[in-house]
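Q: What follows is a set of structures to go through.
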Structure I
Amino acid sequence: MDRDPRSDRPGSNLAELSVTELSRALKRTVESAFGYVRVRGEISQPKLHSSGHLYLRLKDETSVIESVCWRGSVSKLSIRAEDGMEVICTGRLTTFPGRSQYQLVIESMELAGEGALLKLLEERKRRLAAEGLFDPSRKRPLPFLPAVIGVVTSPTGAVIRDILHRLADRFPRHVLLWPVAVQGESAAAQVVAAIRGFNALKPGGPVPRPDLIIVARGGGSLEDLMAFNEEAVVRAAAASEIPLISAVGHETDTTLIDFASDRRAPTPTAAAEMAVPVRADLIAQVFDCQRRLAGSAGRMIQERRNHVDGLARGLGDPHSLLEGCVQRLDDRAERLGMAMAGALDRRRTRVAELAAKLRHPREVLTSAQGRLQSEARALGAGLRQVVAAEEGRLARVGSRLTLMPIRIRVSEGERRLTELGERMDAGYVRLLTERTSRLRSGAALLESYSYRGILERGFALVTDQDEQRITSAADAKAGTPVTVEFHDGKVDAVVGHGGVARKAEAGGTGKSRKAGPKAGQGVLF
């Protein structure tokens, strides 16, 4: 019997496997051998699928590995995957039987070293600057004295206490705190929500809208400040309608929000100093301006008063000026009348001479008389115009030479004198009321310190012959004469071993002094 030649082939006794079975066996082998791994490489061809999953490749100088980050893990990544970024990924190694390839399932991702992080920030800064988000022309001036200041920071850190303390020292203002996380995966989203939330407040609403926003955080490493380098935070700061101050980190720390904000503060305390002026300096400046205004007004009034006094001295006596004008007017009127009479006489003489020479003297005389009357009327009209002009000029001069300014100054002085009298009376009443109140308060305080109130509660004051108080039994020796003072009188007594003997009755107050101690009572002390 011949042998089958296939029986001599190697592995002829192995079980047959389907493609699916072999793929599953490979998957189990790879996943058991590489449970969790950390892989360092450069991101290539990142693609965010519509389903929310992130597909990318990790490569180095010689090799490439396919990688995937499921939708639930994408939202938890601390950085956004970008082409050319060097990262360290942590996850599980598995296979994809549908394509007969192995792949890395990424669960966390971080930048590979500070150099890569700085490279990422520089690239992001260059891209945002190209969009004009850091343009100085977009920055707005800060309000001189904001009524409400919004602060975006952690409510438990020392930053908010430093800001409130500095505001209280300089100029207390109403502060609204929007609590956020200042580091971690959710910090960037919370800062963006805080900036947009402050801008969404309506003026005049139940929550006042801030006039200024301060985004603050204490110092830290570059990784701790990464939330303020996120693109969403930078865009929210640049889009803020309310002026924004960035106060992230210490003076040497720089984040991308510093370039997009309207003003960068080296520290949160410096941000509070930029937000408000010093109230004491403003009060001193106002007082100085008030003093200078009062001084300039007083000097101006004094200059005007001196000018008016000088004009008054140069004007002279109004009556003397009017007398000269009236005299000149009378002289002009008299000379005008004489000139008119002389002119009429000369015309009559001329007319008579002409009438004697002419054949018809009556017609010539009538014509001459008509011309004479016309000239007389014209001359009279001119005279009236001259007189009216002189009277108008005198009336204008007389209206300027009035005593009204003097009456106004006298009236103003009387009014000020009346006001000063009323203010003096009111001040005297206030002073009297204040001194009366202080006297009553002092009397009440003195009465509260008096020992007579203690005597009315049943106590007694014991003094010796020199009116010195006896406050202990050791000072009260037997046979010592004492005086016992009650609230309604005094009693003289003698200290003894068996009791106190009464020496005299009460006097001075009109009431009987109380009797001494009963027999068998014992010594007084």
Structure II
Amino acid sequence: MAEQPGPEQSPSRRALLARIGAVAGGAAMYQAMTALGVAAESAYAGPVKLEGDARGASVLVLGAGVAGMVAAMELRKAGYRVQVLEYSDRPGGRCWSLRGGDRYTELGGETQTVGFDHGLYFNPGPWRIPYNHHAVLDYCKRLGVALEPFVQVNHNAMVHGRNAFGGKPQRYRTINADYQGGIAELLAKATKQGKLDEAVGKQDQEILLESLRAWGALNTDMTYAKSVLTSDRRGFDRDPGGGLTARPVPSEPVAIKDVLSSRLWSYLVTGSLYEFQTTMFQPVGGMDMIAKAMAREVDGLIRYNAKVTEIRQDDRGVTVTLRDAQGAGGAEQVRADWCVCTIPLSILSQIEMNVGAPMAAAIRAVPYAASVKVGLQFKRRFWEQDEHIYGGISYTDLPIRMISYPSTAYGTPGKGVLLGAYAFGPYAYEFTALPAAERVKRALEWGAALHPQYKDEFDGGVSVGWHRVPGALGCNGAWTDAKRDEHYDNLCALDGRIVLAGEHASYIPAWQEGAILSSLDAISRLHRRVVSA
């Protein structure tokens, strides 16, 4: 697997997004922003209201992911006769958790058996819920899905660059403190030298200096130097204690020129991003608690292992041809008055379907992004016991990109599972091309650069490359600005008796929120057509 250039050669997030926007347009930049955690607030305004008589109409929902099950729940409440066809043997789609004893077979036939201990899990798909994804949070509340905090930013976690500080990981807090302090000192010097006279009045300069001293932990001479004050931000060489060993030993700050050249400051923006500024959430026990709760709501409506091979509509309804995904029996057909199709476009583009040319072109137009995750189980929670990291994410320029520590069961004895890799783009394609065991091996090798305990403490792992997941063939729909302008409205439009839904039919791609909002919009338009017919 090719290695990425060191951090000093990498563009900043702002520069990277600007380049993406210049080359591919605003929608592609938005897609990249989503991958970096920058996405818009949800427009969800409360439970959908499907008013009017459905007159006993029947609906086929294709796909029992989050979008499909939301459609099934709400349509049944509105009086429709609903049946859901799902390719796999479980609900949730990409809302998925892997636990000990689970078996997962990817394209090519390789099967992984998860060896995690009881109670431990790994989320190959969505793993966190932003505070402003109101629809997901509302459904969790309505369905009784217990939530707990997800720690996005932990100042005790690591930032790492292969060519920064000799490849030695640095604590997030030290780089943050030294970067902030160094910048504050530079600005304070410029202020004291009168170089800001035109920009800031004399009185405001005094206030500015006071604020810079507080913000950057500057000394009385406006320098950022080794002291108790600076160590209270970046950490001490010896923490304050009791008795004869009580006296703290301050730590030595890194010079601002070294902080800047390391480029590790590029990771510091995370906590300032809109979605990550406040509390984030995760379902207690795994992300698929949401899928399981939805599946209970539509109990009896979902037919699993149903592989759709053809979708045909006429003036009176929609006929779907299917086969058993496990290979049992021959083809059969089911029919309904209407169809809500949530099948990922990566799959739908391979299914015979008689929709109009505009929708057909839209289905074919959207490729799917690559993503890989690796879950690693260790014999003990060494990140807590040895390094005092409780939740949060460490960042690196290695192909694994990040390590996320569990935000639950802090301090418990026994084994623990962490997210050992989360890669997008070229690294994800290269990871996916490897056998599953090799992906885990690479994640261990690269992760050891941040945590040397990996080698001795490793106890098993599992990897999921989304382009090799049957029924998905990719992580999420990857629009460009030009493609959205040309195809998005046609993709979402009601074509005869068929309407599409899913994260690919939203402006919040790769998030469950986008899938839910798309579904609610689709069924609202379908319902209006039904009651007005």
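Only the coordinates and a few stated rules stand behind these numbers; no lab work does. Just so it is clear, the model here is predicted, and its values are computed rather than measured. Cβ atoms are built from the backbone, for glycine too; each structure is taken alone.
Q: Can you spot which of I, II the value 101, 75, 17 was calculated from, given it is semi-axes √(5λ) of the Cα gyration tensor in Å?
A: Answer by label: I.
Q: Still on this structure, I have one more. Using helix-only ellipticity at 222 nm (-39500 (n - 2.57) for each DSSP H run of 4 or more, over all residues; to 500) as the calculated read-out, with -16500 as its value, let me know the right label among I, II.
A: Only structure I yields this read-out.
Q: Mean count of other Cβ atoms within 10 Å over residues 145-152 was computed and gave 20.8; which structure, I, II, did it come from?
A: Working through the options, I get structure I.
Q: With Kirkwood radius over Cα pairs in Å, for residues 297-472 alone computed per structure, which member of I, II shows the largest figure?
A: I
Q: Thinking of I, II, which structure, once relative contact order in percent (Cα under 8 Å, 6 or more apart) is computed, gives back 7?
A: The read-out comes from structure I.
Q: In terms of distance in nm of label points 7 Å out along Cα→Cβ at positions 169 and 425, which of structures I, II is highest?
A: Largest one: structure I.
Q: Name the one structure among I, II that distance in nm of label points 7 Å out along Cα→Cβ at positions 321 and 409 of 1.6 was derived from.
A: I
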